[in-house]
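J.: I've put the structures underneath this note.
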Structure I
Amino acid sequence: MHYEGNMIRPPSEAYSILLQATVGCSHNKCTFCGAYKGERFKIKSDEIIMADIAYAAKHYPHIRRLFICEDRKLIIPHKRLRNILLEIRRQLPRITRVGVYANSKSIDLKSPEELRELHELGIGIAYMGLESGDDVTLKNVRKGATAEKMIRMGQKIREAGIRLSITVLLGIAGEERSDIHAKESGRVLSAIDPEYVGALSLMLIPGTPMYEDRASGRFRLLEAGEMLRELRTMIAHTDMSRGLFHANHASNYLPIKARLPKDKAAVLQTIDQALAGQISLKPEWLRAL
């Protein structure tokens, strides 16, 4: 397989075939992210992509899932993405689900009809970074989208039949907007009603603007209890019809996995017990990524 630059995939795609179709990030402006700094975004050539599909067909014929790495794959022009999916179907007939990253911009580039066709050709899940439902926070971290656009694009991709996994970042709003960030994120998640939500705790990366803001005193990273209270508020304000809310990423202080609305009361009680010191939190050394 022809891999170059940083390779990033969701934890749930750990055992998937990783097909790298792009290098770098088409946005690459978020103040908290250092994954693609110094890398120029590009879509790899069809020749290389098709060669990697052939390699995967030869060496991993029994794997059932494939993830197209790594930036927002829906940014690839529809005809090219369609041909990639057709080749995956032809050479890897055992693949039951193709996953992609998506953001509001890349979803907006596709018509509802194109999204439905991509779903029919194998795209079964998209991963979208909401980070926050608070417009002030989104602007501060240079996310490049408003909460309202996130809602519209999240609903759009779900209406095409593609399952949606959304990421939110605990602590990203800092101390002053923590409560607003939690409540607004719950509001946006409720409006989109995704199949999955993953809450991660902010960990500052050297070289990023947000890391420098902390070093200069312009930003204070929340402590464990504050992160936990933010998570509690977010879950309390999130209404999902039958979605899984995860907070079991390596960065989190308290592993949480709940199906909403069924488990809401129980998970809020668990967080309350942790805040009261009745349940131990993960030590800092175990949060290393």
Structure II
Amino acid sequence: MMNRKLKRSLLFWLCLSPIIVVILFPYAVMTITSLKSATEVLNPTWWPEELHWQNFSEMWQTSGVGSALANSLYVSTLSTALTIIVSIPAAYALSRYEFAGRNAYRQFLLVSQMLSPIVLVIGLFRLVANAGMIDNLNVLVIIYTGFNIAFCVWMLQSYFSTIPRDLEEAAWMEGANRWRTLRSVFLPLAVPAMVVTAIFTFINAWNEFVIALTMLRKEENYTLPIRVLSLVAGRYTVDWHYVMAAAFVASVPVAILFAWLQRYLVRGLSIGAVK
């Protein structure tokens, strides 16, 4: 029995290995390049003769990545929190209440995801410029929240619909009002779904580039994607070891977030498959 399970596991890993290699290869190149010297960076060698860990400290001191990291954390965290706070009651109402236009609103949420934010950049820029809020990180928070609410409401209402109504009705019979039932009974059961939507919202805000590039002007307000671009664009020579070190730093927070919340992520993605 054990031999059969072992053979099956080895077969699965063998089938998955090409996918794993394709996914991990860019990260391997990024990490190794970040540890090369300036003279080795463009040489067709895989492993450097000497690991230059000082690339990270030098990049941190000269490139302004520290402030960009703080800006990205601020914008991504705040927009994620606001998105979840707004989306939870909307998704709950959509899954539990019957009202005119409910199905049409669901379809609207789905169709809105087909609209790329880049289409609205010019209009958004004119609105923000007229409000005198260009070069303000809070503008990014508002815009990212607005773009992510539809996705979060769609995701959460699909999960909320799988939670039995009997649990809420039992709480009502015990004297709990609807707000207390939502807070004490409903939301604890929905933690996996909220974590999944929060992760995707955070990643969308963390990686967003076009809107941030359009709205921000001062270097001290740059987010990480713009700061990494500034290490490449408009330069006669590019220090690729610093660029890759900055890209590595930009990848670390998302990797930590995934590692920390992976159990919720797996539960949230798989739950609802069997009801």
Structure III
Amino acid sequence: MPEGYIATRFTISGGVGGHSGDDINKGRANAVQLLARFLYVALDYDIELCTIDGGNKRNAIARKASATIVFAPDCEDDIIGIFNRMAEAIAIEFANTDPGLTFTADPVTWKGEIIDTKTAHCLIAALNSAPHGVLAMSAEVPGLVETSSNLASVKMLPENIIRVGSSQRSAINSARRWAADRFEACFALAGADVTHEGEYPGWKPDMKSPVLKTTVDSYKRLFNEDPIVRAIHAGLECGLFQGKYPDLDMISFGPTILGVHSPDERLELATVDKFWNLLLDVLQHLA
């Protein structure tokens, strides 16, 4: 740490978060992305990055992120001003989706080592440019997200490792791989080592599915109303099954779950019996 510098921890929290598949098209704030947005502008000053932490699981939209930076005392007002002005602008941008966003700048004491300048600048630039959000909409199913990317997390680990996590989704495997390559390119240009793991195949919806027709008929018979048939932009086991059995006819349904992959995740109990009765009726008619 340069002699005479002071340290401040900047935190963005209170985001709604959510599932990186089912909620990616809702325009919710990504705290990691917002923090990178601030840090990138702050690079106009002689700042040094000490710590950075944000997000958690790769399939969840980051709700909170923070970074500790050090800088010369005569830059303090300017840097705090940048953060406060950005907080005001972001609050307006996300007023409808994330009204609980909070921005705090807390003076701290820092006596440890700092990240070397080149690595810090490359990391901040890569985080700021990494694709996040909807990349393509389906041309077949109106309103369905086809391809997306989630900038999920950034963590500092032992042995001087900084790990960035992300996930890319698509109903079309080639589009998903391209989305992953785009994410890789941002960090490869910044000098990072990039690996791909946990590939999750897409599952293209088939609105002419015989099993779907049987299920719709059962729903109408049991509940005297038409079901809402839709495709969702989320990883489902059906995609894995189809990879092994391309001709397998499949649908997916279940009880109503809200707030998936967030601390607010919950199950609507009234839909459990409804789901079970529908499942039994579908199996009976398929048999």
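J.: Quick check for you: by relative contact order in percent (Cα under 8 Å, 6 or more apart), which of I, II, III is greatest?
T.: II
J.: So, one more: Tell me which structure, out of I, II, III, gives 0.35 once FRET efficiency 1/(1 + (r/R0)^6) of positions 96 and 144 (r between Cβ atoms, R0 = 25 Å, to 0.05) is calculated.
T.: Comparing all candidates, it corresponds to II.
J.: Can you tell which of I, II, III yields 14.8, 41 when Rg and Dmax of the Cα atoms in Å, for residues 56-127 alone is derived from it?
T.: III
J.: For structures I, II, III, which has the highest computed value of FRET efficiency 1/(1 + (r/R0)^6) of positions 16 and 104 (r between Cβ atoms, R0 = 25 Å, to 0.05)?
T.: Of structures I, II, III, the maximum of FRET efficiency 1/(1 + (r/R0)^6) of positions 16 and 104 (r between Cβ atoms, R0 = 25 Å, to 0.05) occurs in III.
J.: From I, II, III, which structure was P(r) over Cα pairs in 10 Å bins from 0, in percent = 6, 21, 26, 23, 16, 7, 2, 0 calculated on?
T.: Of the options listed, only II reproduces it.
J.: When you work out Rg/Rh (Cα atoms, Kirkwood Rh), for residues 24-63 alone for each of the structures I, II, III, which one comes out largest?
T.: Biggest value here belongs to I.
Laboratory data are not the source of any read-out in this text; all were calculated from the coordinates shown. This structure is a prediction, so every number in the text was calculated from the model and none was measured. Cβ atoms are built from the backbone, for glycine too; each structure is taken alone.
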